[in-house]
Structure I
Amino acid sequence: MLTTYEERVPERIRKLAYDLGRRLAEEGFIVITGGNGGLMKDVAKGVSDVGGIVIGILSHELARVPEGHPYHNPYLTVRILAEMSYEGRSSIVVASSDVVIVLAGGCGTLVEVAMAYSMGRPIVVLEGSGLLADRLRRMFPDGYLDHRHIVKLEFVRSVDEAIAAVKRILRQGAGQG
């Protein structure tokens, strides 16, 4: 028997995703996601509930899911139909982001982390959210994905720490330009 997303993902992690979206929106950030259901739907709901802007870059598979489908995300402010695969869509998500935040995640998130690293995008990892986010420190103990030391992963343990890290990163970046 197949289980639903709600049955597979602990409520604590779903709340963490919702709180992250809400707090990003409260700080005035525009949130960009791959737009699908799951945790990104929880993030988008958090953004939407406080009147923020959340953009979904939808792969060709997600662009076609009907309302009511588990992958449909009704909380997106803007839906961009990328007409690309998940990986192609991910390159747009990462390239359009000032900071990438890792929350849980699987192989698609790992691809996005590698893209962000190669593009020099800052990466904030919310440990304690499960899956990839809880493995990255073990995989890359010095915080770098390879010998080039392009971007050092920043590990945080709470939504508050993630927001503080994003604000600090953006402040530092503003002073460099």
Structure II
Amino acid sequence: MKVGLVTARYAGALFELARDKGALAQVEADVERLTREPGLGALFDARVNEADRRKRIDALASKSSPLFSNFLKLLADKRRLEVLRDLPDAFRRCALADRGAVEGFVESPRPLGQGELAELQVSVKATLGKDVLLEQRINPDLIAGVRVFVDNRLIDQSASGRLESLERRLRTARV
């Protein structure tokens, strides 16, 4: 999922502060709980007045660690509640980057076995120099091969991708 620049910056600041204060596990649990929070959608609804939004933020903050509680109140004060939409994904990326890892996905025409997926992760790790967590997606249009999207890069080893590459090389070759 794409994460906006503002959300990425807030998530990065929250992650660094939590790590420095030794509260990373608590804040990580609080951020994860956001994905399961039923009333979160009302915070982004323009029809909900500011006082009701503040009550919802205070209710969320009361169930959170002090650091995350202050973060929620800061977002409300700065009128940046839209950051909460993608905060779990952005925070997860910060945690992965801290461990020297990235996440991505692999498209294939059929489901890959665990061994194939592990082998692919090792291969991509050798290319990028980072641990890679891959999510599997099925794309029957590929016919054969795989496409790996990771760290804003595309590694296209599909049949159609190889044919397109061959076509480009033939068009630009000197005759």
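Coordinate-derived values only; no laboratory data. Since the model is a prediction, treat every value here as computed from it, not as a measurement. Cβ atoms are built from the backbone, for glycine too; each structure is taken alone.
Each of I, II could give mean count of other Cβ atoms within 10 Å over residues 22-29, but the derived value 17.5 comes from I.
Which one of I, II has helix-only ellipticity at 222 nm (-39500 (n - 2.57) for each DSSP H run of 4 or more, over all residues; to 500), as calculated from the coordinates, equal to -18000? Working shown, then result.
On the way: I: -13500; II: -18000.
Going label by label, the one that fits is II.
As an exercise: mean count of other Cβ atoms within 10 Å over residues 62-69, calculated from one structure in I, II, equals 15.8. Which structure is it? Label of the originating structure: II.
Taking distance in nm of label points 7 Å out along Cα→Cβ at positions 110 and 158 as the criterion, the highest value among I, II goes to I. Assign the value 70, 38, 33, calculated as Cα extents along the principal axes in Å, to the correct structure from I, II. Label of the source structure: II.
Could you figure out which one of I, II the value 16 for relative contact order in percent (Cα under 8 Å, 6 or more apart) was computed from?
That value comes from structure I.
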